[in-house]
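Read the figures in this text as sums done on the coordinates, not as results from a lab. The structure presented is a predicted model; accordingly, all values stated were derived computationally and were not measured. Cβ atoms are built from the backbone, for glycine too; each structure is taken alone.
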Structure I
Amino acid sequence: MLDDYLNDFTAIHLDWTIRIPRDVQQRILKIMITRILGRELTSILEVHQLFWAREKNIAYCIALLNAVPGAVEGAEKLIQSVPFENLNLELLLLVHKTLINELLDPKGKVTHTYYREWLNRKLVVSGHTRDFIVNYNGPAASDQLNELKTDTEPRIETLALLLQHVAYPLRLPMDAVSQFVKDMPKGKVRHAKTLSAILQLAQRIASEEGALAKCSAFAESWILDVCLRDAAAISDL
């Protein structure tokens, strides 16, 4: 009875999403409000009270998972274990890493349009990331925040530039993209080793028509849009 009500409640109060079905939305909702309650749900009133108490968290989580559905299982574990004040940051780290892993180890056959679809999903994650950083009011010395600012966010932006400037227009095979991901430095991304990875890529695909011009545009955009984007990025060099 209560599960049936949750199905209807989810359909009424959560936006339809193209990549995660209603049953996944309902499961996320149930896990989150059960975590807040500290026990199993027993009444419809509890559903209403707890949903409105955490509406923003629930909507935020659903939006991220619609962009990166591969992160659903990991998100469910985070919701059950991470303090709520850290949940949005942990979810951001999770979806960033999941997007990266999609390029490192893609599941199934990858077509040319996959790069464009990945870029569209990445735009959603980037928007939430910018908003989170601007509005962040937690500890300034947070290890997770530092990881987001110096590793996962600039790494995703670098990979997006790779797809935009090189992989998509040249129709590069996924193994060329995966190799670049492997060549990138661990940890800090605004580093000479990333530029070295770009140069290695240019050498590997030099026989492709227009490859050097595309790689040059990639390198220039990486310097301007990732390394010199703003004062925070420059201070990370």
Structure II
Amino acid sequence: MQPRSEPFFFWYTLLLTLVVISGFTTLAAGRPGGVLATPLHLHLHGAIFLAWYLLLAVQARLIAGARRELHRRLGYASVLLALTIVIVGYLVTRSVLLRPDGVIAGRPALSGAVFPASDIVNFTIVYALGFLNRRRPLAHKRFMVLTALFMIDPAMARLVLGLGLPPPLILLGELALIAVLVGYDLLRLGRPHWATIAGLLLYLATLVFKLNVESLAGWPALVRGVFLL
């Protein structure tokens, strides 16, 4: 089945990219000294993640232009970028955990590690599903935009908090972005696509886990075992 152009996915990816850029520029601008005071490894981290969002936008445009062969080649090449994202996310999380005063998402690092750890795991899951469903265009494109949604939590948090808005808007903002995808499915297909449902269920399951992780006695040991060995 040949991929069919759906402009929604290009514009939706651009919306997600705008959130990412706004979030991280808000963070950098809020630091004493501004953007130049941001550590180099965080610039690299942000650039790699931004590259993923831009790649998704390019891929959507290639389908719109019927350049399917280049789309496929970039798709296979994306494996390397996806692997880089996982490795860099792991290393950045580890670097915070190694600091005695490390804080992640406003929590002590061992507890807050649930946020980057779940992002890494969920990104890997939905990317793998997208790759495995590359011959099923409707599922493939949804799983690929879900990779972007599952990485947007840090940027959304920085955007909301950087603007001085209440923290609950982080969750509401992310749910609103998911609702846009569900709404598109309802308009286009008359029902949510199974890939969208899978992504929503994974998001909700992860949310429940994040809210309860501090009550899990084995969590600190698991974090140490994964990130600090």
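So if we calculate FRET efficiency 1/(1 + (r/R0)^6) of positions 41 and 185 (r between Cβ atoms, R0 = 41 Å, to 0.05) for every structure here (I, II), which label has the highest result?
Max of FRET efficiency 1/(1 + (r/R0)^6) of positions 41 and 185 (r between Cβ atoms, R0 = 41 Å, to 0.05): II.
I, II: which one has relative contact order in percent (Cα under 8 Å, 6 or more apart), as calculated, at 15?
I
Which structure, out of I, II, was Cα extents along the principal axes in Å calculated from, if the result is 53, 39, 36?
II
Using distance in nm of label points 7 Å out along Cα→Cβ at positions 113 and 177 for the comparison, can you identify which of I, II gives the largest number?
When distance in nm of label points 7 Å out along Cα→Cβ at positions 113 and 177 is calculated for I, II, structure II comes out on top.
Given a value of -21000 for helix-only ellipticity at 222 nm (-39500 (n - 2.57) for each DSSP H run of 4 or more, over all residues; to 500), point me to the structure among I, II it was derived from.
The read-out was computed on structure I.
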